[in-house]
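In the part that follows, the structures are each spelled out as C-alpha cells.
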Structure 1
Amino acid sequence: MNLRDLEYLVALADAGHFGLAAKSCGVSQPTLSAQLRKLEASLGVELVERGTRPLLLTDAGSQVVQRARNILAEAEAIENISRDGIDPASGRLSLGFFPSLGPYLLPHVIPVIRDRYPRLRLQLVEEKTETLLGQLRDGDLDAAVLAQPVDDRGFQSVALFDEEFLLAVPSEHELEHSERVEQSALLGRRILLLDDGHCFRDQALAVCHQSGANEAEFRASSLETLRSMVAARSGITLLPRLAVSAPVPDNPDITLLPFVDPVPFRRIALFWRDSSAVRGFMREFADVLRPGSDTYEVPGVTRVGDRTAPRS
C-alpha cells in the first residue's frame, strides 16, 4: 500500500466512476483498476462493489476512504512544511510587536510585505516585550520587533531604525508655541507615563531622569490613553514619532514639539533565535521593516545599518 493507491481510491469515491476517477488522476482506467485490485489484495478485503451504477463502496471501503483522506491531508501538510523550509518567503512567519509600536508601524510595512512576499503567510502577535521574548525563546514566535537593549542571549538581531520622541503638550500650554524644546525644559515637570511592563515607559523614564523631570502619579495602559489625557489638559507626555504620524489622525487639542539635539529616541531591531530554521531569511526580511524610498518614509524615523544589538 502506498499514497498513490490511496489517492486512486479517494478519487474513485469522489467520482463514483472508474473512468472519471482515472481521468482526474491522470492515468488510464485499466491502470487505476489494476492498482485498486492490488490494494484490495494487500488488505485482504473488497473495497468497491463493482458493477453498480453509480459505483458503491463496501463498508470496509468507506472506512478506508475516511482514513485515507486524513493520511493524504497529513502527507500534503508534510510536503508544505518541507517547501516552507526550502523557501521561507512562501511559508508561515509568526512575528511579534510590542503595543507602543505595532499598531503604528504595521500600516506602513504590511503593504510592502504583501508586495514583496505575496506567498508569505504572516501571523502577527502583539504583547509586552517580556512576553514576546519568552515566546521567542520557546519557539512560539519566529521573530520579534523590539526596542534595544534587551537580554539578547541566544538571539541574533538587526537594527532597523531610530525613532525620535516628541513632547506632547495640551493647547494653551506655556510651551505650545515653541518650535523646538530643550530636554532641560522638562526639569521639575511631571510627565504622564505608561504603566509598568511597557518598554516605552522605561524609555521615557530614562529621558525624565536625564532631564530632571518627575513621573506623574497617573499611569496609562496605552499611548492612546496618554494622548487623551494630554488633550484633556491633564498633563504632558512623550510620544514616539510613529504614534503621531499618518495614518494616525492629528488631535487639534495637542501640540507636538520636537527636541533640539541631542534628540531622545529609541532604536528598534528585529530579533530571532540563533537556531531558527528561518535565520537565513531574517536579514532579507528586515529590509521591508526599514524606512526607505522603496518601503516607507516617516519624518523622525531614521534608517540604520546592520549591527548587533547591545547587551542589556
Structure 2
Amino acid sequence: MKVLVTGASGFIGSALCDSLLARGDTVVGLTRDPQRARRTNPSVTWHAWQPTLERPPVEVFEGVDGVVNLLGEKINQRWTDDAKRRIMESRRTGTRNLAQVIAGLERKPSVLVSQSAIGYYGDRGDAIVDEAAEPGQGFDAEVVREWEQAAREVESAGVRLVIVRTGHVLDPSDGLLAQLLTPFKLGVGGPIAGGGQYMSWIHIDDEIGILLWALDDEKVSGVVNSTAPNPVTNRELSKALGRALGRPAVLPVPGFALDLMFGGEFGAVLRGGQRVAPRRALDLGFEFRHTEIDEAFADLL
C-alpha cells in the first residue's frame, strides 16, 4: 500500500511509520517541519503542512491507498485559554482541512483512519463504557466530539472511515509511562488522587496493531475503542509498575498537587477516568497481544 500519515513525526506516528515501512508499504508523511522529520526517518517521503492554516496539497495524495490521521496538540498541559484553542483547532480544523481535500479528490483513498480519544466519554467513574455510550461532559469530551465530526466529512464521499478512540498508550519512550518511570525508579511513585479512577491503557504494539488492522480490513468502519480488554484503576496500575521495577509504589500524589501542576480544569480530568471496553475490536476479530497490565509492563520494561 501507499499510506499517507499526518502527525507522522509524533510518538504514535513514528511507531506507525516504522511498522508500515517494515511490512513493505510506501509512506508519505505530513509535518510542520519536513527538514527535521527527514533526519528522524529518511525512508518516509515528507511534505510540509500547517494543518490549522491550510488544506494539504492535492499532489501528496497521488497514488495513496489509505490515510491515517494522527493530528493533535498535546493535551497534558495547563489548559489556558490559548492552550485550549490550540488543542481544539489542531484537531477540529486540521482534520476538517484534511477530510475536505480527501472528499474532493478525483481518485480517493479507500480509507481514512482518524485517531480520537477516550476523553469522549468524560469521567464515568466505575461504569463500563463501550462505543455505544453517549459523550460525556467537559472540554475534553467537547474536543473529541468536534474532532470526530470533522473526520465524518469523508463518509458522504464514499470513503471508509474508522475512528479510533485511543486510551493511555504505554511505551517507555513517551507518553504516560515515560512520565511515571523516573519517580517510580526513585521509589517515590504511587497512586494519584486516591487511585480509584480507572485508567484504560493499551500497549504501543496493540495501538499500532489496531491502526494497521483498521487500515487493512474492509469490514472495519465506524468507531473502535483502542484500549486493552482489562482496564485497571490508577492504584492497580501503580502497584503493577512498582512490581515491574522492583520498587515500592506507596507514596500518594494528592489531588491538589495536580491542580497546582496543571490547573484546576485539567487537574479534574486527571482525577477522573474511564473504564472502557474495546467491544467492537473484539467483536470484529482483533486479537490483542497484551491484555493484562503486569504482562504489558514486563514486556515494555
Between 1, 2, which one scores greatest on distance in nm of label points 7 Å out along Cα→Cβ at positions 121 and 225? 1
Looking just at FRET efficiency 1/(1 + (r/R0)^6) of positions 25 and 105 (r between Cβ atoms, R0 = 41 Å, to 0.05), which of the labels 1, 2 belongs to the structure with the highest value? 2
Comparison of 1, 2 - label where FRET efficiency 1/(1 + (r/R0)^6) of positions 65 and 281 (r between Cβ atoms, R0 = 35 Å, to 0.05) is highest: 2
Figure out for me which of the structures 1, 2 the number 2.2 belongs to, where distance in nm of label points 7 Å out along Cα→Cβ at positions 169 and 185 was derived from the coordinates. 2
Please compute distance in nm of label points 7 Å out along Cα→Cβ at positions 153 and 177 for structures 1, 2 and give me the label with the greatest value. 1
For relative contact order in percent (Cα under 8 Å, 6 or more apart), find whichever of 1, 2 sits highest and give me its label. 1
Match the computed value 14.7 of mean projected area of the Cα convex hull in nm² to one of the structures 1, 2, and report its label. 2
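Every read-out reported here was derived from the displayed coordinates using simple, explicitly stated rules and does not represent laboratory data. The shown structure was predicted, so the numbers you read here are calculated from the model rather than taken from an experiment. Cβ atoms are built from the backbone, for glycine too; each structure is taken alone.
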